[in-house]
Structure I
């Protein structure tokens, strides 16, 4: 066991828990929890299990699942995932067949089984998300955990309740959260900083590994999934926030348990005590009053659940008589703006991670020019080190962010920056071309004008039919207004050509066929993203010597973030710095693009192929089946799909009590230990220095 004594905060003995309350059942449970701000997860599950299993919904959902899976680029690879990713082995065809005949008592049981089955792929691009049951509620535990060492280069770590637990939860729900546990005889302030020596009778690291294996998902690398179990900071919505982590903030109400038994060592007494602490559920969905209104508001399909025919936008744009344009057409005309490819984790964090980072940990360095909802620029005081905190690649304004990005980089240079730290902690990805623009701005004009990975999509029968159909329909409709995915000019030829495909250049014909895990599969010709023109002109020179640029984080760097960091390391030798459990891999997932169900369904409808038996029906429930629709190849290993490459960080460090949740202290440490900048002050609570540890 990795364990080191770290004195953080005193912890008097815990009070005994209060007696359990009445349990509600069925429809009554729904009516009861509708009146509660915080609920016992058992009451929540009783409500959710009050909806009986329906065969028609199973058949509807599985028809969509099978259609989506035929477009999932890694489906055949996942049948027997290559080492070291064999935890991610899932035969979707076999599993869907099992679920088709499995007995379920409730709709909840069916949906949660399907959710965890797909989640085992550990590919955050590919998920079944039944919003009625997943992310409608979040379970919370007042003891988020973190793994800390005394020194950043130490191999001895121990797990602790986060040192800021009291500050973290005191702001939540205006004190109701603290009061909930006080009423049960548990004072959260007494828990902060305690060393955790066992969870559910297991070594705490074994329990963390178990959560990473069975619940976390999203990332192929096990160590990266372990980092997701722990609490950590993030920047989103223009604010500093704090993730609870998958131990203290699961989104499936019945997982992992309704209460957790832990053994803690209070830092003042140094004597172990064992306590059982219940989870509590908070509601994140749409308000309801009873069972019927819960289903209506949270479970029934919405008008945005399924796709639309993109050609309606062309009709609306060309209409000269608004009275002849349907409300559906005019409403949709503003929704689809052509290809803005996205590679990101699902945005399940926006509501459940709204707790602000406690003030002592918020950077004191000023917020510089260009900062916006996802990006924070600053200078480390009294240094020439600029910092870009990059929370995601999903800005609220796609084009304005490009202007902000260049302003931010130029602003740091104007303040004298000659080194740059890019912090991608908990960056879930986003718009593909925003990542390529950042690469272009930092690498300068010597790289390809539109740098991206080569990529392919599956060339299944329906995909080929959609491409052929769109080529024909483009003779009648101006497809350049909408650029659906299965229309050739939406893509570029790979280098050295680099130009856009012509309207009749079908890159599905011929397709490439080869065997993966003994299964014959077909893919399109390789293509490149069509990103330009951007909203800014790329400067003629690199803003910083790339030897003076580092990218750091906790390896929870997904999709577009993963693509960006991989490009910077593979093409330019930029150093990657990991903190936390992910001692090797620095990026979690490098799929080239995700398609949500409504987007894929829109492709069916735009190509006039919704009636094909290969196209899934409209979903009858409020849900989404997203998939990793496009596969990319790295420059370093051009014949291997990116997600299965072992991209290893250049430096790996442990978090310490000083750096784990303190961005400015972490940046200061990295500036000193990796960039070699001499910093005389602690520069924002940066107390730990540690020795450089290179993997």
Structure II
């Protein structure tokens, strides 16, 4: 038989994995150890996967699926977390492992890959039959973000260690950059790598044709309508039973209060403050944690996909979905469900169209002209960039465009129907995942409410004639608008915001009597934490909505201070170290977040809290350039150097990573280098030491 290939997938924020996903029941993962007997004569690939957010899992499955289609080989999917790593040397020599590794934060493995990486980093690593992996052949793909200094560090470390242990890599290490385009980096890497893999394994392309992952059955009779999913994510949500709320079972939290943070009529943008009532839900949080918000797709995109697939009249039809190969492709959402629910709640149809998805639908074009256009777009990267990506088109819009249809919502009923089998849609469109926001409250001050601070994303693409709207932030903005019964005029910055179905599955996300909406959420733990000692100086840098976790930090310290004063008296804070926040915005009367709160916090902290503000469109440097937070940091260089080098201060940076965070780190390196009597390289070494000792922490995004 052809050689066996093991594909190990890791998440966008994770690492390689060695767990065998023997099967998936929705909401329940079943794992088993590696068993060579599982390989069998018809299982030529093993998929190793460790996933935290699902991105690496998605790409691992893509690789496995394409290998199966090209070479007719069977595939096993392995997930790393529950496996015995010392058995890796037992993989047969005719088996190749494909590691899809993601890197989180500053070069860290994801939570579910920490143990795996610690095992391999060990100087005395030992396997079941020795201390080498001479028999192992592997392929390596990394997922990361160049915003971070330690770009794709996990896959780099794993690759280096694998070769030290005698393993032999096939092809080049793939490096996918989420700051640019993971999709394009993946496409540029995969073809040559699969060809080299096939050559090494003596695999030949066969006439396997398209392979279906799922069977779709439209149900004419529904024995129990209460068991049909209309957007719920877990069986408990159907029955209303109480249980843990997490990434598998988000909590539909009532929106206790929500309001605009920017100055209306002045600011050209919108920023939403929203508080979720979690009393009695079992949800808990700590300062620095993240809140996952589960959005819904805009109704215009839901209707568009239904129209393109000829399903407008079948939107409420209930379908049952079964995986034909559970080891390779699990059903990505609960079922039975409806076509409408799939596009509204479960598939990410609002994402920008990808070349790979277009390529998958070429064969189902409604006519020759549409087929030729779609094929060119899927193969020509530059053409795709200029005609699709630079316009911000979504998948449904691209299919309409190449068929010569109008994109106006009112013309949907005349849309050309594409005869795409629905199982291919499920296979090619990513599932809709939650979006994460830094929590901006402290549980010590607000135990029953979780606050977030969300700037509403809206921008014009390079060649676009229409605005692109961020999915989750505009969903939250719409919740605010509807709950507060706000009107939107033609000059309002929110004018043109897509329409969302806010009532939720079975209208359970709207309390008509209270006029209150619910939003599905869960809490993701973070390591972004204050030191326990109040005698350690705190330096926080958070311009814009990067200030969110620092509002949580300051509230945490205020609550501690009030309790200390109650117990020890008015002088309770005399030995506390300074807490300094560097915050930046455009103008004081435009987008200064929580301005009135900071003075109150300073008074309660006996002015141990200091706020330094840069107003980039209002206060300028001496040379006329805009003044940013890094300029304030440079002005305070002597004080900061003393706090960091002598008083062991902890430094935190939150916000936009590609520009601001890098500029701040550059400034700090310069300050520390000079303070230590050296140059910039000395400062960089000091920053690295601070990170290694967890005294410099970043929470940034691209």
Structure III
């Protein structure tokens, strides 16, 4: 929906008409002037909002305020306060997202509706993003809503960028923000210029955002250099929005993000004779067009079209020879929202289609791969007098892949879901849900094109997700607890990390766990406690990043406490503490049934991290943010990084690099 939501009918309707009024992650303290959390309006987010964490739809919302207070500088920072998400990798280009231990290959990830379909290189992450342009990040954990998009086996992450209207002050038609940051670890500097404008009626608006940053190599808590972690980044971002009529809007955005530096050939691993520094250049470029039509005289038509084109490129050097890889995607999303009201129930219906075409190519091989997916979906939310809410839907997806050998693979399937929440009292609610998802074969990352092949009998992966939850809302607090269990059948991968044949693995990826979230808001004091426990296994073997790459990993119990106090309108102080429990030694079966079958041992050390943050606004125009990350300069290997396997014979060079030690970040911004 467009930014000026007051022009659109759904924004003027009480949220209770559309669906339940609060959830385990978005409840508001109705009986108190101090809301425990900001109330989430359906029109402010892309994902469906339904009461109960176990229901299909939005689970977590990371807003701009959270990103600013921790001075997010990379993917790991963006998800710093969410224990269900683990982002490992001390080098930014190696960072991969794991949601409840399920890797980014199994997730739907998009920016402004444009899906990021595949990484360029399997030793790097699938997505790079500059947090400076983000307005918010929405997270749905586990297979869920049919409306979220195709291939969301383990859940979805939707990122939304800022718009001019988000930045303009009341009665302001022209403005800007100048921002400068210094990051002590790595002696990094970051500069940002944002300019935005609108006409008198705010029917037409535009913005430009330019960001430049550079950093040397980081150091871990012992002062050891994290090789290849330094880089230079530049961002150019343009966005224009036009309200053609009171019912129609059109927006177009362009983004170009570039990063270059001397990065290890395999940046997720430690340096070695086989893993040396390689001059690397990476680019992500996208163009996104959005059109919306909202019939103000009818609740049946709220129409939106998103068309996009994205291009990810990476150039690496083997000696003096450059190797160029590229993944391009084009897509179209069409959806409509309808509202049906009656004395018995209110029905909110979202339906439409998704189409995406991908191409992956490596310049040194005269071949490429092409893949496409076409899906149709419908998702409903039925609310019975704010006591019982039922959400149900399904999507049908049809996949086709033509790999570089000319092999053509097709598969399709239906993914239904159903969930419900029931309010026992005004404060106590129960929720439960079941969902499924399908993902057919897709293009490989470009550095595998020409070298890695597919099993001719390759078929789609399928996922199921079962959840139960309880939430309770008091006058100044709220708490949510729940349990989840997911299974991904026929996961596509290799029998060993060095395998070059993509096939359906014999064993399912099974994950089960539980969570707890607690929020307290008393006057000017806010406390958030977050716990996530998850175990992920293939036939009883613990999932690891090294062997399962972007498919899955494992992490010990993750506890987080976020405390903050608002002294006045000018000053806020906060403290974040995280404890990740160690994982006892476990065995890993490698190349089962193959010529190199063997059993390795691994373990993961636990760690405690502490961050401080402060925000001070001496004037309305000036804001100073201070963050001290890893306050006690802890030396640790993130459990989201590649495991330390060096004690196993033959694996002396297999380990991720330690994470960064203490980092003092200072940002000064001036808004005019």
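Coordinate-derived values only; no laboratory data. Remember, it's a predicted structure, so these values are computed and weren't measured experimentally. Cβ atoms are built from the backbone, for glycine too; each structure is taken alone.
For FRET efficiency 1/(1 + (r/R0)^6) of positions 126 and 358 (r between Cβ atoms, R0 = 35 Å, to 0.05), which of I, II, III scores largest?
That would be structure III.
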When you work out Kirkwood radius over Cα pairs in Å for each of the structures I, II, III, which one comes out largest? II
